[in-house]
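Next up, some structures in structure tokens.
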Structure 1
Amino acid sequence: MRTETSHGAPPTSHARTVGLALLDARRTLEAAGVPDAARESSELYAALVRRPSSAAWLDREQPCPEALGCELEEAVRRRAMGWPQAYAAGRTNFRGLWLAVDRRVLIPRPETEGLVDIVLAWMRGSARPASRMVVADVGTGSGAIAIALALESDAERIVAVDRSAGALEVARANVAEHEAAGRVRLGRGHLAAPLGGERVDVLVSNPPYVATADWERLEPGVREFEPREALDGGPDGLGPTRELVHAARETLAPGGLLALEVDAPRSGRVLDLAAEAGLVECAVDDDLFGRPRYLRARRPADGSD
């Protein structure tokens with residue numbers, strides 16, 4: 001039962017419950033004009049305690065530790081200023097994993113979870129044992145794809161690379177937190193260059209694919225907060241994708257898989273690029289919203305050029 005005073009003020013701090021802390025959070029977000037403030041405050045709390053959004057309801061009568069209350073107040077302050085929810089909380093959920101994120105890395109999207117599914121399905125169906133496979137995650141950002149594959153597959157090793165030193169700091173912290181350091185190796189450099197000529201069985205990437213001319217039309221939460229280098233794909237949006245498709249012939253072992261997240265309106269052009277590069281079994285799969293989103297292609301099994 002709540003113990004608010006007749007004026008609606010919360011009780012003294014030593015008796016403050018999670019429910020009352022969330023009530024304050026909701027009011028702050030409502031005053032800032034954030035839509036669905038009750039849901040937002042619950043989701044911020046869930047991210048901070050790294051549990052499902054139902055945690056806000058389940059914990060509502062529990063005392064709110066002072067440190068957690070301060071974290072929630074800071075997250076709410078940031079959200080009220082327009083920060084994306086994930087950056088406000090400093091956490092986002094990817095395939096059940098709570099990952100640290102900040103403005104040095106792109107916020108992992110649900111669509112990218114589907115890219116992981118494609119790689120896992122291919123590994124399960126391959127004649128080569130997954131335990132002997134090396135996977136390269138190019139443009140790893142927060143490390144989301146690499147960590148998910150390390151935890152959900154039997155891959156021998158995941159090489160996660162990014163050109164941003166800041167992104168690699170975030171990825172390194174996430175790899176350590178999820179105890180994946182034994183199977184994930186981090187490297188810095190442009191696209192596949194850090195692989196240093198090593199052949200891999202899977203080359204997976206969510207590369208930048210927003211056309212430069214479209215940058216100003218992105219929603220403010222993306223344009224003003226997320227790192228441009230992780231989104232801007234050049235004049236036609238295909239610069240990094242084009243490089244990765246052509247690099248696949250040199251980077252992939254014979255029969256290896258190239259799996260890329262692509263911009264739906266340009267998916268047909270990406271499919272053409274893969275075929276022109278001599279890759280085989282080229283296809284584009286839909287994402288969970290029914291949009292063409294994932295390129296699948298293989299290097300010929302005989303390794304011929």
Structure 2
Amino acid sequence: MKIVLAGGTGFIGSAVKLRLLRDGHHVVLLTRRPERVRPPAGESIEVEGWDGRSGGPWQRCVSGADAVINYTGESVIAGRWSPRRKAELLNSRLQPTRALVEAIAQADRKPALMISASATGYYGDVRGGRVTESHPSGGGFLAYVCRGWEDEARRVEAYGVRLMISRTGPVIGRDDEFLSRMLPVFRAFLGGVVGSGDQWIPWIHREDVAGIVAFALDHADISGPVNVTAPEPVTMRRFAHTLGEVLDRPVWMRVPSPAVRVAMGEMAEAVLAGQAAVPEKLAAAGYQFRYPTLREALAAVLKA
């Protein structure tokens with residue numbers, strides 16, 4: 001297939017790009033810095049510059065493409081959530097999604113599928129029960145961002161394009177932001193539980209995110225919101241103890257929620273809130289996870 005990929009140089013998007021190329025697809029990579037991308041010799045990939053906000057020559061790539069995949073968006077834990085930073089986080093998601101939908105609207109030959117990223121933060125903080133794709137949106141800044149993000153993507157359905165919204169949980173993989181902040185502390189024998197420990201972490205391994213994208217390309221019955229999470233979400237307490245076991249380190253510290261809020265401000269929502277999101281749609285469609293358990297996923301990352 002010919003696939004247009006936005007956000008293909010980021011942590012998740014780069015794994016998606018490699019999987020698409022490995023599967024024999026032709027990838028058109030949209031990036032703000034095309035001069036920094038050096039495609040490997042022999043790979044079926046084009047690099048197109050765009051600003052992530054407006055139209056331009058890049059739009060010609062959308063016409064005739066089989067799918068458009070959107071994994072744009074700045075990291076929510078890269079800095080404190082000042083009013084300016086919150087606007088940047090929101091715009092880094094809404095603007096590229098809007099530009100892609102408008103390009104599809106103008107395309108003579110529209111793609112059959114658009115996969116657009118979102119996050120399990122859509123559900124807000126849910127302390128009890130499994131959370132499937134039918135669960136309503138919750139409160140908080142992350143839920144607000146996800147609602148706007150998804151609303152922009154849903155406009156594409158008016159043009160007869162199948163839409164999959166990838167509600168992705170915290171992604172673990174080599175050099176990921178989530179795990180890389182914990183590893184130095186755990187390796188120094190200072191590992192512990194952040195907050196109450198009861199908040200849920202609907203984690204997923206990065207290779208399974210890429211695998212789910214590949215799976216969706218071949219399964220026309222997958223559409224709408226999809227929880228891109230492993231089948232076994234864990235609490236923060238269980239995550240910390242499993243990480244300690246894999247590293248052969250004790251888990252004895254605890255960072256109280258008030259201390260987290262003082263240190264991180266409103267951004268503490270990203271680590272103190274959670275939900276036991278489960279991939280109900282993927283299970284029904286028959287997707288087989290490469291890393292279904294947290295222990296397997298952590299072991300694979302730490303031995304990479």
Structure 3
Amino acid sequence: MNPSIQGYAAAVLGELDGAQVQSTASDLQRVEETILANSDLRAAMTDTSVSGNARKAVMAQVLEKKVGGPASRLAAQAARVSAAQDVPQALAYLASRSHHAANEEAYAEPTLSVMAARERVGGYAEALYEDLDVKALEEIEDELFRFARTVEGNPSLRHALTDRDLPVDHRQGVVHALIEGKASAPSLALVDYVIAGGRARDIVGTMDWLVDLTARARGWRVAKVRTARELDASQADALRSSLTELAGNPVELQITEDATLLSGVRVEIGDVLVDATAKGRLDQLKEHLAQDHKAFQTNEH
């Protein structure tokens with residue numbers, strides 16, 4: 001099952017009050033039973049030739065005015081992001097997950113690999129972002145980036161947040177003590193879920209991954225720029241323009257100064273790395289010389 005469903009469900013159910021959760025749990029139980037009982041509908045949901053977006057549209061149409069908004073939203077999302085053969089399993093998960101929430105039973109997200117856990121957090125973010133405008137997304141992106149750098153640069157804080165022996169609510173309490181009232185509610189909710197649904201040792205990596213996800217959500221790409229010296233406005237504008245042309249999308253710069261680079265800039269954008277630093281050129285020269293030396297020794301023998 002696509003792990004993003006777990007995060008999406010956590011976000012949607014977390015928005016509901018007790019009565020709404022009860023109603024949603026009942027609705028999702030009926031949705032699961034309907035899919036199982038209707039061979040034509042089950043065939044449509046599990047047809048590998050049908051796109052996820054088409055399955056979502058069919059699911060939404062079938063459920064229109066038959067179940068509440070949250071149940072329809074969850075079932076349609078499951079139909080979209082799940083592999084076709086996994087749609088029934090995803091619906092069964094949603095029915096079970098909402099039942100736990102309706103009964104106020106303790107629930108801990110299952111342990112996943114690093115990348116699967118990031119996808120789960122991404123599902124939570126996707127649900128959260130559906131009702132937010134571009135300005136709010138921009139604010140979240142900036143707040144997540146700054147908090148990730150704070151954790152990265154503070155060993156005692158990093159230790160407290162990555163200690164898997166500390167209860168989740170204790171680690172979340174540390175975050176609340178630091179940023180509650182200083183960051184937006186969506187950002188705080190996201191960091192809470194990074195702790196609850198992500199991997200403890202990957203908190204900085206997951207937040208940086210969320211920064212990129214948030215940028216894509218508003219039609220931007222993030223360029224992570226490390227520079228030996230501060231860029232002035234004209235240099236930053238020129239770099240942004242060049243990277244926008246390279247990426248084919250507007251590019252936002254996330255700039256970090258790093259004196260160890262000696263001079264120049266190092267840029268990561270998507271899966272592209274551009275290293276125009278003195279240190280990078282020296283490292284490339286060393287590697288080139290090492291290869292030449294190895295080849296010379298081989299020829300001698």
Quiz item: The value 59, 40, 39 for Cα extents along the principal axes in Å was derived from one model only; which of 1, 2, 3 is it?
Solution: 2
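Quick check: 36, 26, 11 is what I get for Cα extents along the principal axes in Å, for residues 191-230 alone, calculated from one of 1, 2, 3. Which structure matches?
Values: 1: 39, 17, 15; 2: 42, 20, 9; 3: 36, 26, 11.
Going through each structure in turn, the value belongs to 3.
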Quiz item: When you work out distance in nm of label points 7 Å out along Cα→Cβ at positions 127 and 159 for each of the structures 1, 2, 3, which one comes out largest?
Solution: 2
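Given a value of 16.2 for mean count of other Cβ atoms within 10 Å over residues 103-110, calculated from one of 1, 2, 3, which structure does it belong to?
Of the options listed, only 2 reproduces it.
Values quoted throughout were computed directly from the atomic coordinates according to the rules given, and no laboratory measurement underlies them. The structure displayed is predicted, hence computed values, not measured ones. Cβ atoms are built from the backbone, for glycine too; each structure is taken alone.
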